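Given below, in the form of structure tokens, are the structures.
None of the figures in this text is laboratory data; all of them are computed from the coordinates on show. These figures come from a predicted structure and were not determined experimentally. Cβ atoms are built from the backbone, for glycine too; each structure is taken alone.
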Structure 1
Amino acid sequence: MNKIVSKEHFSANVVKLEVEAPLIARSRKAGHFVIVKVGEKGERIPLTIAGADTEKGTITLVIQAVGGSSRKICELNEGDYITDVVGPLGQATHIEKVGTVVCAGGGVGVAPLLPIVEAFHKAGNRVIVVLAARTKDLVILEEQMRQNSDEVIIMTDDGSYGMKGLVTNGVESVINRERVDLCVTIGPAIMMKFVSALTKKYEIPTVASLNTIMVDGTGMCGACRITVGGKTKFVCVDGPEFDGHQVNFDEMLKRMGAFKNIEREEMHKLESECEATKEIDEKSRNAAWRQELRKSMKPKERTAIPRVEMNELDAEYRSHSRKEEVNQGLTAEQAVTEAKRCLDCANPGCMEGCPVGIDIPRFIKNIERSEFLEAAKTLKETSALPAVCGRVCPQEKQCESKCIHLKMNEKPVAIGYLERFAADYERESGQISVPVIAEKNGIKIAVIGSGPAGLAFAGDMAKYGYDVTVFEALHEIGGVLKYGIPEFRLPNKIVDVEIDNLGKMGVNFIKDCIVGKTIGVEDLKAEGFKGIFVASGAGLPNFMNIPGENSINIMSSNEYLTRVNLMDAASEDSDTPVAFGKNVAVIGGGNTAMDSVRTAKRLGAERAIIIYRRSEEEMPARIEEVKHAKEEGVEFLTLHNPIEYIADEQGCVKQVILQKMELGEPDASGRRSPVAIPGATETIDIDLAIVSVGVSPNPIVPSSIKGLELGRKGTIAVNDNMESSIPMIYAGGDIVRGGATVILAMGDGRKAAAAMHEQLKTNAGN
């Protein structure tokens, strides 16, 4: 497909489009045309190339909305794609120095006339341009014509601009005052007929550029045949320019009018539809199918439906199963019922709460009408990882927190459950869709890190047409999705499908490559990468720096989860060791802490304890994760904080001393600050401690880039567009935030992709 990079209205029905077509731009000459088609079943129509920019790789088309197909093209906007553009076709205009050339253009024929005017003028000819239009408002490209000719004469039917009269009046006025050696005419067939008749009277050689009915455009079908000098010619191969004195214009006009009644009927349909629906399409809230759904149930009936409950594995069973997913998903019946709860709000608050901008109402309404695959396609328009987000995204703090049901004291629509259902349905159906990809532009983009920020960025840049390569330091693609989140919450097979889909979109993946060590940023630039997105994460764990913390069997959550998840250390045939504690203490209250303590439980811990210095209400972990942990037998020791570890003779941890806490005033985050209760301590027996008190940005990449501005905690400093202090190096996710959710990281990736794309377009135009 060919992207429209700019659009300009010359009048209500005439537009100029600048379209990406680098090969055509490079090969095109004055007089050439292209065949254009919009939509898979669209009509192939010929359009003369009005101009080309070889540096930008674009061609210029000027189109008048005179029929159904031309109107469809005119209705396209900047950023849209023309389905097919084929060319350059036809014979180029023969350019030589002949003396004085009169170029007569009418209507949109003025646009293809411009490059011919330029070419004849550059060849040393005196060029006089006669432009004709019904009224002043329909005169186009006047200034450009004046810049590339010796004189411009304007003729309008109503006399509102220039001289009143027809194009022939203007041409004849030139003939009557000076010698004319050649006439070139482009415009409506009837105009070219009378210009040719006029010049024939004065014996002035005349070239007419014909634009007859075409289907194939390459000489295969014969639909564009005309009679020239008594012989049949094909406009697409032999033309489009012919000796105007030899063309049988009467025959041509009859052939062009063959479909006039059909065209008129089609235009009537289009106009009626446009008047009735304005910008309504299948994706709009006002699409007929959406309106039907809203009418099918009253709002009170929808709000009366109780929120669906997720199907889960039995708590006792799952607490011993490391790789079986706890949440089992919704049935189709459950999904449709839950989707009916959505009121399809005119101003959906849920979308405001989504960092990646999913069209939430549209995908939910597709589920309601059982168009599950269409729901999945809707998700993929903006999300590179819908099956992942449906499982690990904190919907209760984002999209669902903005649901209108909450204002009615009802539970919000289960958006996360429905997102997971749609993504899972598509995967299980085997009919996995790939988003629309723009034509490849050949520009190389590097992504450092394959976590959620990197994958989201890569997906969007691939959609834009860039050649994207993701560099991952580990031996598996997925970053924190693989090493940080256990399979009972996010199975690897789910992540792998999402990654495979990115591969189908053209994204390249290179594993075992540490940017900053294996290869440097300067090396990437030398290899031709024009943009770099750093998403190296926050892989440096924080510790509390308390006595005994370096004892054996005290490790970070990063280490523990990486060993178990990425290296499968818990399997009997694994070469990677991991400690199997019976009395396990996990320090922290976030999702990573929950993942760690629930993993320990599955690895045989008889006592698995969450130790957290605040109350349960202040815990940052998802409510669902806390619920699942409690169901699986995890103990919660809140308002306690480790102050020392005690080791045995071998140096292995055997006890932890806890300081009892109470809550004081809220801190900067809004949570109440924990305050130590003097003299109140407690000692408990443990044989394994897992520290989960946050992470810091991985320093390898930032420290390897000279001149890169860093934040206070070693994060990469970026502007509102996610661009760093070094041009064309962008960053997002944990390397910028220091620690964030999957969906926030993905939001960073999408924002950075959009900004980098705009910057690259700007750079290409300079």
Structure 2
Amino acid sequence: MKNEMLFNKNLVHDSGIKHVSGFAEYTDDISEPLNTLYGAIGWSKKAHAKIKKIDLDNVRKSEGVISVVMYSDIPGRNDVGPVFDGDPIFPKTKVEYYGQPLFAVAATSMEFARKAVLKAKIFYQELKPVITIKDALKKKSLLFDPRIIKKGNASKKINNSKNRLKGNFTTGSQEHFYLEGQVALVIPKEDNNFLIYSSTQHPSETQQILAKMLNQKSNSIDVLVRRIGGGFGGKETNFITAAICCLLSHKTKKPIKLRLDRDDDIIITGKRHDFFSDYEVGFDEKGRINGLKLKLASRCGMSPDLSMAINERALLHIDNAYFLRDLEVKNYLCKTNTASSTAFRGFGGNQGMMAIENILDNISRFLKKDPAEVRKINFYGNKDRNVTHYGMKITDNVINELFENLKIKSNYKKRSQKIKQFNQINKFKKKGIAITPVKFGISFTTIHLNQAGALVHIYTDGSIHMNHGGIEMGQGTHTKIAQLVSNSLGVPYEKVKISATNTSKVPNTSASAASSTTDLNGAATLNAVSKIKSNLNNFIRKKYKIFSKNEPMYKSGHIYFGNRVFNFDQIIKEAYLNRVSLSSSGFYSTPKINFNKKTFKGRPFYYFCYGAAVTEVTIDTLTGESVLDRVDILQDAGNAINPALEHGQIEGGFVQGQGWLTMEEVIWGDDGKIKTFSPSTYKIPAVTDIPKIFNVEIYKKGINVEKVVNKAKTTGEPPLMLAMSVFFAIKDAIASISNYQKTPNLDAPATAEKILLSIKKLKNII
């Protein structure tokens, strides 16, 4: 008898109706206790300076102000750095970026608080800031010593190659622009305990950071998160809002709400790392790479934050889907006087992938070959050419078949010919097309983070309640895990309830990041369910004298055991009356993975996600504007738990990647002031920017070879990299101006200004 599966079913997101109707409760919607005060942050107006004096007299006298805090009010650790120190809550003597918090106030209204912080008098001794990657490299302003990764003898292979190229390439930064900004509500409890409501991807680390700040134990801090309105990595380590809010509550003994307005949010918080790459490559007549030397540098901002891990993942993805036999990479983590760059969807992987994709695109244009064919000839193989530069053997490779499948489905070859014909007869409008692959590794590269916990209860009426360590941030994690539970117990989906992620229920969890949330927390939840089922099975076997060696089947609200059929709800009542435990914790740790960060060898990933996208664009050579005419996507999602949710993630990830590579440009002035600090100066994709034709398909032959829940694969981060096809389609359109005889010089994001500049360079106008 087969179980009735709830997998591969398009169930509605558990909060979907609430999202669109406005009834979904976020941190800012939580009812505030009586006597709640409101916080605001006073931040530095200089990017790099010594603090000579902070005069807060006028701040304290300002209407409604109850309390003011600065570094001297912190009883414990004055740092929110998640791995390394370097992120002071409030600095003592020196500011290191424009927007760095210096003090905070609590007032009787948010308006009073925000007006009060503007009355501070800060006296500085200005220092010259380091802003750009190039300046940092020139001044040797680095967070760590450069890292060198070697495989084979790249220099020798390059020198012995008939064809060689040199060049450089830049990918820009990106603002997270989550719908829900940084916000926290802190409620003091008895015995100096605190209840924290925070929009965070990492409740456990929030708990630990705040406990250390107060010089208390973690058990004095409870962090609750029901949902967050988007994170994209920007709420993984950004603890400053919750920390300052908690500090104000600690001092005033009052509930405090602190919500950053959008401008302050953008100014204060970190962004995606922008990367600079400098390369030298040798290759044969077919375009296959013989040897590659790569210099990879990133703007990390004023502190380490997660830059070490992010650059590490960039190094782990410089191959993308390509076998690199001989390779040498030098990696530089640049310290700059900007807000600390932090996690962002892709976590460095996409920056590394863009570097190799640009190289392959340039190789193809040098050889006057179709970039698709040059990419294909460099793909990893299945029986040979299947070991990465970090020593991991690839056993789940489907990129060759998937890539060819998409080429046929999208009619790539015929459309490429038609586009060339279009470009011959159109002077000012030019079309371009590109197909790019994705191979993205899934797991935290910091091995101990690959673990999760869960807590499951079955109540006497047969209803089920569960908690796990994952954060619901719109991606549908709660829905998918509820599907897993309902399927395992054979009960209707409606009987399963998931409440807020809570550090007092599920401790020591990892961040909802690395595209591992459902994998980890789903497995931990099923582990808890399996323990309860074992209790039930033993109870039924003993009470009803069932001697069958077969395991029972949980299906359609019943338990089929031996030749007996039991009603699920009735058995639950009987089990309770017979003192059988109907509650259990669960745990899961990812198997097989290992990685030596010093030698850069091992198996850092449990499996890989594969995908490919074909994008067709039209550019206006007079204005530089670009339009996405059509996008075709084929994404390997394994045996998807909920295809509708996966489709949403694929579409959303692609559009976010499109924004990063075409229009979202973060600009700092020479003085370190961020110029793109509001919706009026920072453009993200709107409904008019999405592709006119948008075909998204899940690869039907996909299945995860590893033992993950439902043999599924994640669609959290990988789809963002599909947008690489947009950038190279634009580059293809520009190349048509020279009748494909010259290689355009184009950096990301490919804004209208950069497209025009590239066209002028191609025409030798500048």
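Given a computed value of 42, 38, 23 for semi-axes √(5λ) of the Cα gyration tensor in Å, which structure among 1, 2 does it belong to?
Label of the originating structure: 2.
Each of the structures 1, 2 was assessed by mean count of other Cβ atoms within 10 Å over residues 188-195; the largest value belongs to 1.
Taking mean count of other Cβ atoms within 10 Å over residues 628-635 as the criterion, which structure among 1, 2 has the greatest value? List each step's numbers first, then the result.
Values: 1: 17.9; 2: 24.1.
Top value of mean count of other Cβ atoms within 10 Å over residues 628-635 goes to structure 2.
Kindly point out which one of 1, 2 the value 8 was derived from, the read-out being relative contact order in percent (Cα under 8 Å, 6 or more apart).
Checking each candidate, the match is 1.
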